[in-house]
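Asker: Following this line, the structures themselves.
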Structure 1
Amino acid sequence: MENEIRININNPKQLEKLYRDHKGAFTIAFNNIYQELTNEPVAQAWNERLNYKDEQITWGNKNEIIFIVVAAFVGGLVAKLPSFLGIEYDVYMSKNIGFVVFPILSMYFIWKQQLSMTKLAFPLILFIASAIFVNSLPYNEKSATFILSTIHLPIFLWSILGYAFVGGDLNNNQKKISFLKFNGNFIVMTGLIFISGMFFTGITMALFGLLKMDIQTFYFEQIAVWGLAAIPMLSTYLIQNNPDLVNKISPTIAKIFTPIVFITLLVFLITLMYTRKDMYNDRNFLLVFNIVLIGVMAIILFSLTEATNNTNSKFNLIILFGLAILAIIANTIALSAISFRLSEFGLSPNRLAVLGANLLIFIHLLLVSYGLFKNLKGKASIQDVEGDIAFFIPAYAVWATFVTFAMPFIFKFI
């Protein structure tokens, strides 16, 4: 990339193409060689473009603010429907919690990118169809297929959000990676706003408590629910208009926690072998083990998507490679336990769902590990590893679709 920039420094069209194809790699490479090009007017312009920092928070234009307010209101309205319609809150939210967040975020990205009606219609139809489907399911908290369907539905809705984010361009790996980065930044920003909201709630409760007034029921039913529903929209709005707000926080968190997770997982696996825990017959232990494995996989993917923001990422890549290998070992143990339970107790919705998820994670880990190995050997770039990540992401959406919509019929709603 550095040689490409040097060669094309006086070719604005090619420089722009290089930047759009690999924004992260271009930025790192340009900053590495900028001192060689300081006398070039084009290089000076690119330096300002890539490294300009606006110290003030950007609030967007008037139309965008209006859209955000309306979207947040719609999200709150969806969350408040049970009280308006006299529906039991727990029953309603178990089916519809994803619709509080993902449709309005998807509409925001569609509106932001001014997508065509064709690309607007596709996610809209999917949202409506999935809402009709899940709300037609009989509520049964003891039904495995019902629980699996409601758990996987938000993942399906998340994939629709991804479609809207990339503008329907499903073959663009760079946009898929940007979507994963957005998710990391979204978690950080949402967490910060949520903590601030909890702090404000505590102060409010304390102040009215001094007046001997119990406003807890009113506050949570009439105020907090609207605020909670607005947080995802507000987080997205701030990230899109002020990317520098969390662009440094997210990579820092990944850089700190990746070695910690590596050490923790290593110690856990050694302890697991030493204690000879029987996870083959302990269903709850296997469930928690799989949840932890999914979390580790998420950390690996998120950390890798942030690697291009870090010019000194060699050590981090080594740790990530080690973490991926440990995750493969852990996944192999989980797959053996699931296979054992399938052979002993037969096929069930839960076992099939866990088996499918573990197989997807296992394959993805193999792809990522191989890519990292080639990168450390100097035979592949980090962008190639990102390509492996982006290529496999739709597989999770396909599996979530199968579990959500097909599995209840396959197992006859048991």
Structure 2
Amino acid sequence: MTVQTDAPRIPRLGNATGLSCRECGNSSPLGPYYACEMCFGPLEVCYDFPRLTRADIEAGPNNIWRYAPLLPVPADIADRPTTQPGYTKLIRADGLAAELGMRRLWIKDDSGNPTHSFKDRVVAVALAAATEMGFKVLACPSTGNLANAVAAAAARAGIRSVVLVPANLEMQKILTTAVYGGTFVTVDGNYDDVNRLASELAGEHEDWAFVNVNVRPYYAEGSKTLGFEIAEQLGWRLPDQIVVPVASGAQLVKIDKGFTELTELGLVESRPWKVFGAQATGCSPVSEAFAQGWDVVRPVKPDTIAKSLAIGNPADGPYVLDVVRRTGGAVADVSDAEVVDSMGLLARSQGVFGETAGGVTVGVLRKLLASGQLDPDAETVIINSGDGLKTLDAVAPTVTVPAMIKPTIEAFQAAGFEAAPLS
């Protein structure tokens, strides 16, 4: 499957050398290709990496472009108009660790990105590749966070955006997409319905780059930067175990790829790590496949408050299974009630307000600890992929808003606030 632009050209994408099928290994040139012409398997970017030192990377900008030599982007990408995402905080989570009985826990908090989710990373890489290939429009189907990121990135780059989302998306994500002024379409259906429509539109509009469809091989590479940053922020070493939320599954797979590339380049010491995946029970096809010992992920109809993870037919689901099984990890799921409870725990214990996906990750962390699948004494990183301000409806029923008082000391004391506990 290919998309030909009006002015085809060989893209200048740094050290990327071509595309390879993840199933049969067939090679394709760099370009707007996303499925193998031999077996229709998904394509992945291949590289010829230069000799690279830690000092080379540390001298770069405080965003994902410090890793430009490891990404399919032009050499001058840092000088182009992008949202400059990445290099978000890695928070030592002693408060949450104490609550859970863990020795050392870190939170990679990607709510600090320009549109408050990790999607800014993947969109920035997709935009760089798309513009090199001559696309004129940046587009996507989305469960919300990607919609925000595409609309913002296109506005920054001065090009048109076309974004499609399920109509039942959280209002916060609808408003924070519409504000950027691009073409915004709400669809009567779930994400998988929206994704099918986007695939059809990609075939009809040759100059539209659907970031997670026809430029998906490049888009997905942006998630490697989470792995790169975690290793660098830990002092150029890898954690013992990591828990990652699973929607399409690409984030988990690419973090593992990032760890592997750093090891192969000699930038970190070679050592084993375990990767764990987290899903909501209402949309847990990968978790079910793992539990049943299946190699195939069976599609489901999503029904969960964790809408950013509500992909019933995850494209990278089989590869998630490969990664967690190879590394000795697991995939598990938690109920919506556990998601909300875990959002509250994360906020109270650590001062981090994560969106529902963050609640899924913390909830699965708790579940894996309780089952003995995750070692409480091993150094662990969890991913908070988005900001809780995007999913306020999830916590609204559980939060107590105090009654109004008069602006006097007496009223404050009478209400009992002086003796109130910390949480």
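Asker: For mean count of other Cβ atoms within 10 Å over residues 183-190, which structure out of 1, 2 has the highest calculated value? Don't skip to the end; give the middle numbers.
Answerer: Numbers: 1: 19.8; 2: 15.6.
Comparing 1, 2, the top value of mean count of other Cβ atoms within 10 Å over residues 183-190 belongs to 1.
Asker: Of the structures labelled 1, 2, which one yields 2.4 when distance in nm of label points 7 Å out along Cα→Cβ at positions 191 and 279 is computed from its coordinates? Could you put the intermediate results ahead of the total?
Answerer: Values: 1: 2.4; 2: 1.1.
Answer by label: 1.
Asker: Comparing relative contact order in percent (Cα under 8 Å, 6 or more apart) across structures 1, 2, which is largest?
Answerer: Working: 1: 21; 2: 15.
If we compare relative contact order in percent (Cα under 8 Å, 6 or more apart) over 1, 2, the biggest value is for 1.
Asker: For structures 1, 2, calculate mean count of other Cβ atoms within 10 Å over residues 207-214 and state which one comes out highest. All intermediate terms of the calculation are to be shown ahead of the outcome.
Answerer: Values: 1: 10.1; 2: 25.8.
Between 1, 2, the highest calculated value is found for 2.
Asker: If mean count of other Cβ atoms within 10 Å over residues 39-46 is calculated from each of 1, 2, which structure is the one that comes out at 14.1?
Answerer: The read-out was computed on structure 1.
Asker: Taking Cα Rg over 2.2 N^0.38 Å from the coordinates of each of 1, 2, which one would give 1.09?
Answerer: That value comes from structure 1.
Asker: Can you say which of 1, 2 returns -10500 when helix-only ellipticity at 222 nm (-39500 (n - 2.57) for each DSSP H run of 4 or more, over all residues; to 500) is computed? If you can, show how the numbers build up before the last one.
Answerer: Working: 1: -26000; 2: -10500.
Only structure 2 yields this read-out.
Asker: Compute mean projected area of the Cα convex hull in nm², for residues 255-326 alone for each of 1, 2 and report the one that scores greatest. Don't skip to the answer; put the middle values down first.
Answerer: Numbers: 1: 4.9; 2: 5.4.
Looking at the calculated values, the largest one is 2.
Laboratory data are not the source of any read-out in this text; all were calculated from the coordinates shown. Since the structure is predicted, the reported quantities are computational estimates derived from the model, not experimental observations. Cβ atoms are built from the backbone, for glycine too; each structure is taken alone.
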